[in-house]
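See the structures that follow.
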Structure 1
Amino acid sequence: MKIVLLTSANGWRGSGVSYAKIARGLLDRGHAVRIVTAVSRLTDRLAGLRLPVTQLPGRDTGPREVWALLRVLRDVGAQAILADTHRDVRLSAYATLLHRARIIYRYNPNYRRPRSPLMDRVYLSRVAACFYQSRYIRSEAFAQTPWLRHLTSRRIPNGYDTAAFARDPAAGLAFRARHGIVPETAIVLTSAKLTGGKGHDIAIEALDRVRREGLDLVYVVCGDGALEQELRAFAAERPFRTVFTGLLDTREMVAALSAADIVVHPSLREIFPNAVGEAMSCGCAVIAADAGGTAELLGTDGSTGVLVPPGEPDALADVVQLLLLDRSLREEIGTAARRRIEEEFPLGRMIDGYESGLARVVGRRG
């Protein structure tokens, strides 16, 4: 197959991570793939992974962007285009008027909303199928746009590379040494983009309470984003140290996760969070807000991770304190978490889903 993956994601986390997995998996299976991006920091990250990537000249849906996408479609000989956002669907709808390719919408409501319901309906009428990462987001899509039920749909959860994401104690010790964190001090870690709704402020409030109970801890924040300075100032007012690492590559992220005693993911809305899956793959005990599709990944019985009500720092603090005081429990949860990833969400199963789903759509051409 010949596939273009189009995303307007403005950074590495989320869709950027997922598209890299999809592209690498399809390329390794002999398909022709090109990723098309909108921002240089994502382009550079993908190029650094030696993935074929082209950046469009702008983030609008004007003639310049349409013609640039059309050139990519023709260069690849694309049979299908996987679109990631409303903007990507609009752009694909225009470009495929001049190059015959099927549009698959990897439904993602986190970006710009449609310009109008009528035009949204027009653009989406050109979509051949929708792929959903979780049951939660499929249900939300059907509730917001009921006629999407009539399109071919497939649920393809994110998968995780348990070879790349595996606990490395030596790397964890080296991470602690680089950041001056002694082995006796607990590390609580969050990996998420530093933007609104990710809940870093909730985690900081929760850890403030835990620290005041006498537990020695450092909060490690992995990621970048527009709220970094605001969060730095907020954290500086608390009686514990917070380390902002910036955006990490896979090897650095594994080192950070290997150093962590607990991972907290207080995000208030998620489709199917890569950060949680990566932490589980590394055998971390994860405490996450029960928001969106997170429970589908983490599990709901408490054996593979703990869910807490979203937006409630006291509830988060209670579980953090419990796990920091019970090493055997957090190790038990971490072991079960990795096993859940191996059994339920391996990377190969994710690639199988995209390969077979795309093949089915492409096979309906003509």
Structure 2
Amino acid sequence: MSRDLSPPEHADPRPVPEPSPRPRAFPHENTDFPPLGSAGAHPVSQQRWEELISDVHICGHGIDEVWQALTDPYTVSQWLADTDEFWAAPGRESILDFNDDEFFWCRTTEAAAPHDGRAVLEYLWRWVGVGPATTVRWELDEFGPAVRVRAIERATNPPSDWRSWNGMGWPGILDQLAEHLRTNRPQRWPWRRMGPYVQTVLPVSTFEAWAALTSVPALQFWLGRTHGTLEEGDELGLTIGDASGVAALRVTRHIEANQSFPSYQPRLEFELTRPGWPSHLDGHLWVEPAGLGQSIVQVFLAGWEQFGQRDRAPADRHLLTAFWAAAFHRLDLIVSGKLSDPPAAPGSEGSPPGSGPGPHGWSR
């Protein structure tokens, strides 16, 4: 049976108009009309340069004697720190060792012996070998019967407490030099009840650094985590090293960014314990800006009085200084991109085993 497909008699005989063609682009598609708050303001430069200058006038000793006290390795060990045969040799690297495993690693850039009443010694140094590099310059000048000894330290974007900490320290160092020359007795300070204080510069902002160092997968890599987190009230188990045992870090206060005046930078406070210790050490871990796109991460411990009076620092003090320095080096591997990805927790997706060194050079 066929169907009649012709239009009904009452249908409109006029043709149906074609739809209007779409314009090539609507105004909102090709007009520069950015949303509010999208001007793209961003930091271009952030510079902070610091200089500390301290003087002492030494009478009764000529400039040659003062120069020897400043450059002879044995004499330096009597008033400042133990050093080696390469001390004050231009272009060579050497150590200033305080015998509690805290030290300055130095590179001499200038050593001009006394000439026409003037001498100069200049070097770079890094605290514990991983701290920010600063320049130290000693200037000796004859002033009548006295020799003026001037110590100048210069830094770029140092920690916020650098001016007060180092600024108060230099007069004491100069006094030690003057008193040693006067008495010929050792004037070095003993090992300290505070420390270690370890710091390093990371090539990321403070917020990126904090996010990287507090995540659980990263903690397993840079801090040797065995269990726990850095949440307030939690306990984090640490593997100090393959032959050095373990420690426990209990977080007493964890402050995230933008939560605390005046710096608004993140930080945490903790108690550190190890088997056999009489009590815990008080610790602080924090991060600060260090110029454009950089940050300084720092750790500080105190409370060694619990080990009593002794001539030498406890072995664990040496151990912890080396541990934190190595841990900060591993943290730098994560944030600098030297590892393709932060190591993942066992059983989860992430970098494959062997993607980077673990504590004491362990592979992962």
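Values in this text are rule-based calculations from the coordinates and carry no lab data. From a predicted model like this one, the values you see are computed outputs, not experimental measurements. Cβ atoms are built from the backbone, for glycine too; each structure is taken alone.
Quick one: distance in nm of label points 7 Å out along Cα→Cβ at positions 19 and 323 came out at 7.2 when computed from one of 1, 2, so which one is it? This figure was derived from 2.
Of structures 1, 2, which gives 20.9, 68 when Rg and Dmax of the Cα atoms in Å is computed from the coordinates? Matching structure: 1.
Among candidates 1, 2, the computation of FRET efficiency 1/(1 + (r/R0)^6) of positions 27 and 299 (r between Cβ atoms, R0 = 25 Å, to 0.05) that gave 0.20 used structure 1.
With Rg/Rh (Cα atoms, Kirkwood Rh), for residues 59-202 alone computed over the structures 1, 2, the top value is the one for 1, the highest of the group. In this comparison of 1, 2, the computed figure -6500 for helix-only ellipticity at 222 nm (-39500 (n - 2.57) for each DSSP H run of 4 or more, over all residues; to 500) is attributed to 2.
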